[in-house]
Every structure is written in structure tokens, then in C-alpha cells.
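Any read-out appearing in this document is the output of simple, stated calculations on the displayed coordinates, not a laboratory observation. Treat the numbers as computed from the prediction; the structure is a model and nothing was measured. Cβ atoms are built from the backbone, for glycine too; each structure is taken alone.
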Structure I
Amino acid sequence: MRRKHILVLIVSILLITAALTLTACKRDDAATGESRAEYVIELAVREGFDEAYLTEEVTFCNATGARLTELVFCLYPNAYGEGAEDSAYFADMLKTNKEFGGIDISNVKSDGEERAFDISGIWLTVPLGEGLDEGESVTLKLGARIDLPSGTLRFGGNDKTVRLVNFYPVLACYGDSGWERNRYSRIGDPFHTWSASYDVTVSAPENISIATSGRLISSTVDKGIKTVKAALDEGRDFAAVLSTDYSLYEASLGDVKVNYYSSSGDDKASFTAEALGIMSEYIGDFPYPKFTVCESPFYYGGMEYPGLVIVNDALGGAEKEKVIVHEIIHQWIGCAVGSDGVNESWVDESLTTYLTAYYFKLKGDEAAFRAEVDNCERQFAAFLMTEKLSSPGYVPSMNRSVYEFSTLNEYDAVVYRRGCAMYASLTELAGEKKMREAVREYYSRYKYLNATGEDLVSCFEDVMGEKARTVIYSYLNADVKCGFVAA
């Protein structure tokens, strides 16, 4: 581990206090979407991007329909720890990674007194004593030290740029079987969260650019420390990217401000605003007041968070623009309309991949659209042919959890490429007008909610008729190209 040089600023904010107060939920606590929680977060980031110190206040309104005896939080930074049971790292990364990550919860208090809590892997459990009934709310304060890992995965970075994503304790979802405790996965996006409101303050040395989700409330500098305050309503997550190398380029789409943070000097702000406009016209109004794109060293092509996306800084030209468009579309499909990324990843990724291809047609480039769809079909066909040579009985079902995919290549071929082909087939059958109507209805119906796969199918069926269900399920569960159906 690196030596710990704690800044005076960090010491001043690391006053770990907590209070647990049970009150009746206000009428509007959960009136909009699935907002069952409010987060107030203060984060101080050390120069060199090796540590951060966090205080967090969470107000949770119990709208689960059950009496709760505990709250469960996801501690995703612990998946980046050395020796983590369900590690975020691929095997080759473990051999070369220099610094590992993690989050150390110092204590939890209620009513001024310390309370017991338990940490097991990526899960923090806080008992609620006598319990929390339906309609009651609880306010909990906690604090932590965060070790920021090196590398190019979602969380962490290097001494120039750090990606602060999935960095704070976030409430798990509560379902029919209780609190969800899904394992971390290196394949896919293993996240499932409720919409919530965020009030976040990020502090760092003044030479560092601070990009965040949400609308900017204020940005100040005092005694060499920059402090940025931001707020986000109806967000499933809150993300920030900090860098010493950024140039900021700006544009706008009506009232939506567009920020493009580039480490390469490539200004894509106007392109981003134009793409936002095209997809807003097709799907519906953009769901957030600000949209930020951050270039960064990154293992993947890109990654979406509400109002902020990360794009691999090694990409260029048309490939970079296509990734930007894909992450833009996720703002509607995956962020505003949430879904279970662990068990039903096809719900957002397949539709987003198809709409990324369709974007080119919306721009008037029919040939590029067809080329994108054809390329997806070819990539899937090539994967399937190779897979069946070694496993003749292999069925490329899209409807499975991320844990059931063996490789990133399989996940990409089945969920992204096959998923794109599914919606292309559906569009050919029902027509482009009905496709757009179904997408707009899906967004309108489930905006700020979590939609299941069945919710999506039912929505498309309502617009297109029974043929929509037939087409979608033939792709989800069957090898339609080879003519057999999974048992």
C-alpha cells in the first residue's frame, strides 16, 4: 500500500458521525419514479489519486411493502481489493496491477451512539433494531476511507486521471426474496439500483478538473483546494472523473448543457450535442439537465452513468463517435429506464446497440445503418459457427445472467450483436413507425423506474401486437438461424 499522507482538508471532513432517526415518509418521498433514497455525499480526493475520504448521509423511505430489519449497501470498491473473492480484475491484470482498491467503513452511529454493522465482501449490512415499517423513513450517516486502485477498469485510474464510479456505499435493491446480494462480475454490468436523488460535494487540489454527474451548483477555490458541488435527481448512480490533463469543450442542446472533457485535444462537444438532439427527437426529452463526456484510459470502449459517460481515450474518428452515441442512448435506455444488469442485461444493451445503428439512418445515412446491422449479424454468425464446432449443442440464449457467459466475446456476440439483429428483425416486421412508437412508449412508461424483460416485451406487444412477443422470445431463447429452440 502507498504511504498515507492525510491532508488537513481531508482530516477536517472526516468527522465520522451518524444518526438513525425513524420518521414517517413525507407524501412526496417516493412519489416520483422509484426514488426511495436521498444521498448527501462529501468526497475529498488526495493529490496523486491514491486515496479519498468520504462522508455520506442516506435518507431511505421504505416503500418495499415489507417490514425491514436491516439496510444492505453495495460496496463495489471491495471488488478491486487484492484477493477479492469475486474480483473485478481479469487474471492477466492481477499479475501486473500495481495498486488495489477498497473501501474501509470506519463506523456507523445512530442517535449519537455507535451501532453494529457487518461487512462481507462487497456487502455492508446495518441492523435497524426494532425495524422499519412500510411508509417510515430512516436517516443514516456513515464515513469511509477509499483506496483508489490503479488500472483501466471502471473504478480507479492513474496519477493523472481517476474514475470515481461505484465508489460509495449504495443501497441494494429489495425484491421478492429480500435484499439482492448479487456477486460482482467481470463480464457485463453487474448493477441493479433504484433511482435516487444526490447532493454531492467533491474536493481536490485546485489544478485538477472535476467532472461530475448532475447539474453544477457551485465551483470554488479556497487555499489551493477546488470544491465542486453538484445535484442529481432521479439518478441510479453518481459518477465523477478527475484529471490533471483535461481540456473542457462546451456546447448545448436547448437547456441541456454539454461538457466534453478531452485529454487528447479532440473537441467532440458539438458532435455530442447534435447526437443528443437526434436521439431526443426519436426517443423523448433528454432526462438530465447536463450531459458530460469524459475521455479516459479505459479497458472498454465506454461506460454510461446518469448524465456522465466515459469514453476510451485511445479511440479516434468514427469509432469514438459511435461509442459516444451508444453511451448517449444509454441515458434513456439503462439510466432513466433502469433494468437488472445482472440477470437481464439484454434489456438495455440489445436495444441500445440497435438504436446506435439506427442513429446513422436518422442522420440520413441508410448505407451506414445497414452496414452496422449486417456487421452485427456477421459477428454473431462467426461466433456461433466457432462455438458449435466445439460444442454442437450450444444454444446462444440471450435471456441469462452475466454469470452464465464464459467470456467477454460470448457476451458481446449474444447480447449486443444478436440483440441488434433481433430489433432489426422486429423493425422489418412491424415497420419503422411502430418501432419508434414502441421505444417512445417504453421510455415514457418506465422513465425513472426499473423495467423487467417482461415489461419491455409487454410494452412492445401493446404497440406492435403479438408478433413482437413472438420475435423477441425467439431470439431470447432460440437459435433462430439454425432452426431449433432451447428446451
Structure II
Amino acid sequence: MIIKIKVLNFSRENNRFYYYNERKTMFKEYISYTESNNQWLLRDQYAYLTPYLQQIKTPIDHTLINVKREDRFKILAEFEVSNSGEVCRFILKVYKYPSFFQQLRQLLKRTKAFREFRMTYLAGFNSVPVEVPVAFGEQKSLFIKESYLIIRKIEHSVTLNDYFRNNDCYAERRSVLREFGKLARTIHDSGVKQDDFSLNNFLMSEHDGHIKIILIDFERVSIQPESLQEKQSILYLAKLNRTKGLFCNTDRLRFLMSYTNGDYAYGKKLAKQIESMTILLQKKDSKKFVRQCVCKNRKFGVFSDTKFQGWHRKAYSQETIKTLLAATDRMDNAGMQIDQYQITRYAKMPPFHNAMDLWKHANALFALRINLPVPVGMFKRISPGRARDEFFIFQLPDNWESIDRYLTSNKNPDIVMRTIKVFIEEISPFGAVSQNLKAQDIILQTDKHHRQKCFLKDCSLFFVNKKTFQQNKSFNTKVFEQVLMGYDNQLQ
């Protein structure tokens, strides 16, 4: 069977691509296979998967498939098969088109599975380290109802996000950062535009002491004929720079030195441009989170039972939330803390007219990466015969203590001023703290490396404004100095 596909062909000369149509296409190592109303392109070395393709078509109805995540439009699953006594594991993506309008659109453009398949193939063809898909398929009748992508699962691999979050060996981290910087430059020189350029979309594995990092998840990838312009590269590096808490400035500079092939002056210039773009992206994220936190989506959901209803962050299970809300019956007006969770009762306070305003404000600050407790949810009591109180649940950072307690045992405020100065630098591009800030509202987190971070315990004590960085920095510095000086006077 001959398949007509419009494809990209590359010429290494001048690092440019050339578009053309071929009947047999550039996917010459793939075989075409049709079963029932499904059409497949299957890599010839994985032809042993052919008997399983019919079962893959209905993943939620068959024991072969282990569904990891599912929503209305997409299924992410894993399965394994035995071939010549060896167990081979694969990742399956199923893209669904439930509405007639979506099915109609597929007549005019390629399916998501095919676009991801083609972009991965082309990136690999242009020397970007990737895991090329094993197979691609489409379920067709009059319209395309589903499309499929099968990718080999790389054993003993982790995302870069998990690696940097859990690895404490500085020598290894430096080595991985250098390799990552080289890879990022290769990706940009190859014209690959990854809209979701984040640590979660890079997979790292180690074999015989050699580190290998590959780019994954080509769902939101496009490829342009030439290398990315500097402005484009800065945008994607800024998306990467939004990752907070995993890297110090030295790590970032080390990455950029590898990215620029050792050009220190250019690396410093890039660092400033990336930081400016990062602030713009964070402000954009903040506006998006304000809308998302009151809608059902991948990040947020509705909580409802016989006693409470409200909005919550989906990263926290409803069982956990029910347990925490059950404790509100014995809570006083000051709130309460259970393990790492802080529960507070909403009380009207300017400029927040209602609990919903405060919930939006908390999530806007979370998107800005301001060091604050994570907003878990906002809930209203609906039990008959009970006051219609509204409650907030926040998750506090690990291993924290308030500055007033810290200063009780460490009399000199200068000890924590360096940590506070870093915090002021981080928050001043976005706004200012309240003049009513007190020592007990500031908390310090000490990580396992004995490094400190400063947090505000209450999201209502920070306000976004449009003042300049220097104006906010001057104001914030003055407020923090007054807090520390006042507490120091109390100790004396």
C-alpha cells in the first residue's frame, strides 16, 4: 500500500530544509499496515507489534493497556509485550475527537498523532537526540475518530525536572548542566520550536558512565527552515528559566556558558535578556491563572460533598481535602495548622471584596513564583443549620520557622538579611509587601543543604502593582528593615 504524505526533507547544506512531495515518503524504514478501519505506519523492526494493534485500539477495555491518565480528548497509557523472551515496554498516546466539529477539522489538517510523529522524526533526522516513535495510526471511517502514537519506553530514565530536584551531587549536576546547554543550542540551531520548553520535556539516562539527554513530547513542536533567531531563543530559554528553586545563579550561568560555547560576555548579555523575558512570561502566566483557578481544567477542579463546595488544585486529592475540612469544626478564628497545611477562615479585608477575589489573588501570586504557601483550595460550608463560612487551605513549605522564632535564638538580624535581600530581588519586579508586615508573617525555609529561602506566610500581604523595579525594591527594603529593627528592639 502506497501512502501519500506531504513531508519535509532536509539538506544539511547551509543548515536549511527543503519541502517536497514524495509518494513513498522519507519514512522508508516504516511499513504500512491496515486492520479493520485503522491505518498504521509501523517501524519494520517492531513488526512483532502487529497482532497487538487491534487491542490497542480500545485501551480502556483491555487488560493489555495500563491507563496512566485520561480525559475527554487524550489517553496516556503504557503496555508491555514479550518478544523473543525479552519484555519490551511502550508508551501509548490516544488522541480522541469526540465532537463532530473536531472530526470535521481533521479533514482539513493532519491529526495530532501524525504531527507529533512527523516532528519527532524530522528533529531526529536533523541530529536532535529524540526517541523516534515506533508507530502511528488513525481510526478512519467517514471521519477520523481517534489517532494513536506508540513510543518505546526508555528504562531507567528520569525527566530533568526530577533529576535536578532529587540529585544532590554537585559534580554530576554540573556535568548534566553542561550537556543540557549543548543540547539546547543544538535544538535551537536545528530550528526546533518547542512551545513547552521545560525540564519535564527532557529525559535523561545514563549508560556506562555516559549521560544522554533527549527531547520528548513533540505535541506542541514545529520546525522552521532556519536556525532560531536570537529573539526566539531568548523566549524559549525564558520559559525554561521560570523553573524556580532548583538552580542558583551560578547554575544558570554555567548552563549559558555551555549554550554559548564558552562566550562569557555573550552569556552575561543573554542572562539579562532572558531574565527580562522571564518576568514578562510570569506576568502573562499570572493573568492566565486568575482565569483558570475558577474553571474546570487540568489544574483545577470543583470540590463538592454534603458539607462543603468550592475550587481546589487537582494536585491535591479530594480525600486529603475532606480530612482537612473535617477539622474546621474545632477551629478558632485564628485558623489552624495540620502537618504542612494551614487552614484559615475568610474574613472580609480590603481590597478583597469576597473569598473568590482572595483565591484569585493567591493563584496569581503562585503563577508569579512568589515564595508563598501553595493555595490548595477555597471552600464554602453548605451544611444545613451552620454558618456559611468560607475557608482556605494552603500548603506550607517543608522545614520552616517564622523569623521571630529564628531571631529569638539568633539575636543578630544581619544573619537573615542576605536571605531577605534575595527575596526582595525576586518580588520587586511584580509589586510590594504590605506596610502592616510583622515578623511572624515572614518565614524561613532551610533545605537539606542548609540553604535558606524567605517566604511570606500570608498572600494578602503582597500586592501587585505597575511601579518600577527600583521603586518597589526601595519600598520593600524599607519595610523589611523596619520589621527586623522593631523586633530587634523588642528583644533588647
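Some notes on this structure:
- Among I, II, structure where distance in nm of label points 7 Å out along Cα→Cβ at positions 247 and 287 as derived comes to 3.3: I
- Computed 13 for relative contact order in percent (Cα under 8 Å, 6 or more apart) - originating structure among I, II: I
- Value 19, calculated as percent of Cα pairs over 40 Å apart, assigned to which of I, II: I
- If FRET efficiency 1/(1 + (r/R0)^6) of positions 79 and 239 (r between Cβ atoms, R0 = 25 Å, to 0.05) is computed and equals 0.95, the structure in I, II: I
- Which entry (I, II) yields the derived value 3.4 for distance in nm of label points 7 Å out along Cα→Cβ at positions 223 and 271: II
- For the structures shown (I, II), mean count of other Cβ atoms within 10 Å over residues 127-134 is largest in II.
- Identity of the structure behind -11000 (criterion: helix-only ellipticity at 222 nm (-39500 (n - 2.57) for each DSSP H run of 4 or more, over all residues; to 500), calculated), options I, II: II
- Read-out Kirkwood radius over Cα pairs in Å, for residues 383-438 alone, computed value 15.0, structure in I, II: II
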